[in-house]
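Computed from the coordinates by the stated procedures, all read-outs in this text should not be read as laboratory data. Bear in mind the structure is a predicted one, so any value in this text is a computation, not a measurement. Cβ atoms are built from the backbone, for glycine too; each structure is taken alone.
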Structure I
Amino acid sequence: MPSYRDIIDELLQHGTSTLCEASGLPSALDYNIRPVWPGAAIVGAALPLRCAPGDNLAIHLAVEQANPGDVLVVDGHGYIAGYWGEILTVAAQARGIGGLVIDGGVRDLAALEKRKFPVFARGIAMRAAVKLHAPSVGEPIVIADVAIARGDLIVADADGVVAIPQAEVERTLAGARQRTEKEAAIMRRLQAGETTVQILGLKGGK
């Protein structure tokens, strides 16, 4: 039986688009939540949390509570403030946290890229966040109609972010393997001279 490490490594290899289609679930987060530096990628277990708008106290608490490899998934209400920057990045890396996905804003982009800490965010903001309220840490959240619970697997790459419920990981991974094999076979046929119209049995419209 493959180890947890083998499973999450394979998920990242298949990529988010393949995983999204293989899951058949509403697993794709809003496409506006994007990597903040080129080449950023994440795979790991979700630690969901909710912030008050413009308030990052819950993030500080989550960094303290996270397990190595966890991915912080933050419902920031889409509010574009500097919830996260270099200080929290250093704190997260010291604890072995795998990355950040936030429906909100971050700052210190050059430092995040230099430190190679993967961050996916809705926007960029210079203004600081306050530290007054912590609505929840570890409780389920919903971002753009996608429900995320602690331990769900988060995969993020250049195409976006997907959240796969723990109970659906094995089925999703099996479907991703099938899709990857099918697409590889199609590309071999294309390289041999066939066209997508021939291979997919497409017909022209009238």
Structure II
Amino acid sequence: MPFWLCVGDIATGDGRYEPLGAPVYWIHGNNDNFDAIAAGALPADLHHLPNGTLVQVAAAKATAPRVTVAGLGGTLAPTWYESRAIDLPHPKKTTAKATELADKRRHFVREEVEACKALGDVDIFLTHEAAKPFRAFPGGRGPDAGKAQINEVLATMKPRLHLFGHHHRFSDEVREGVRSVGLDLVTRSYVLLDAASLDVRLMQMG
């Protein structure tokens, strides 16, 4: 059985998590259900990676190579960046969507970036945000939506591969000497990785 890696936002529109039929190791995006994550109220095949932590994963075959994965989920909010992660507020609002938008747990903070920079021997680094430069529109148009904190981690950690989401556009670049692949909506495409070489193969849907 293969395993899947996901770079955030896999809750349904009403905040539920559904079993996906294979082990999924994922970081949160900015549209996840943080109460469910904190409570561990997840299907057995969903494995959330807290920011700044590292896990070894492998396919079910005993001969499959193990892959070391680390992650930094969420988006950057400069006004909250110097907060402690434990202090990020998550007030309840009148609707599930309003609560989600008010939940500051959707942002990463400096202590989590520093925890990532302290990790070594990482094969795959998952982030929700992109490294700089990243133009969110096809053809390299639009303002630079990348975040310098991701570059800092890549330059220090030197993972073998970087995968990110958030902007829902496939891209394949090199940042800080690391191959950095942006993932599209899964309804449009996904990538297959060779666990030994970490070669990337783009698979179009439909």
Structure III
Amino acid sequence: MNNLIHTLKHLYKGQTMLRILMNRAMTQELLRGNVIDVGGGRNPDYFDYFRKEDGMRVEPVDGSISGINFEHHVLPYEDDSADTVVLCNVLEHVYHYEHLLGEIRRIMKSGGQLIGFVPFWVGYHPDPRDYFRYTKEALALIFKDTGFTDVRIRSIGGSPILANFNTIMLSVPRFARPVLYLWYGPLDFLFTKLRPKSKERNPLGFVFVVKK
């Protein structure tokens, strides 16, 4: 019931189903130590959902804040200086992702963690460009090839019904979205009960946690 109330409330506020489920998934992750938020802008709401270790501190780095270009620039931090790096909804907008991931690995301490998210079943959303949709297999190979270890990737989403809702909801007036979800939600639940593998075939996106 709490999840339903949370979903309806945030649909009315204008969040997509993808964002709601991404934020909810982050409640499983722990931020610790010196945290660098790469590309999140100012005060992203996902920090309201993470678990936080006492004494952790967050520093954002983003083009809108510092003018940095993730395609070419080095991140403005010393080697081995970050305990945790957060990278949510960024990789799909970076064509030279190897450069960015290499920079993230450089600034991470040994044993440090990278926590992030990429969308999959979403429409074109340039910021300022939109290049990629990653599968779980692609993410696993990319992180391995850039030197990360202990790669954990999990999908969020449901059936094609929920993916359809996430696609069309932005064309519906905001006040009507919670009402529409009360139709789509039970259908999605029933579909995934009948076809449980549909959740893996129709992900809205992927949460990843990797270590250096």
Handout entry: Origin of the value 2.3, where distance in nm of label points 7 Å out along Cα→Cβ at positions 99 and 123 was derived from one of I, II, III
Key = I
Practice task
Work out the source of 29 here, i.e. which of I, II, III gives that when relative contact order in percent (Cα under 8 Å, 6 or more apart) is computed.
Solution key: I
Handout entry: Read-out semi-axes √(5λ) of the Cα gyration tensor in Å, computed value 34, 18, 16, structure in I, II, III
Key = I
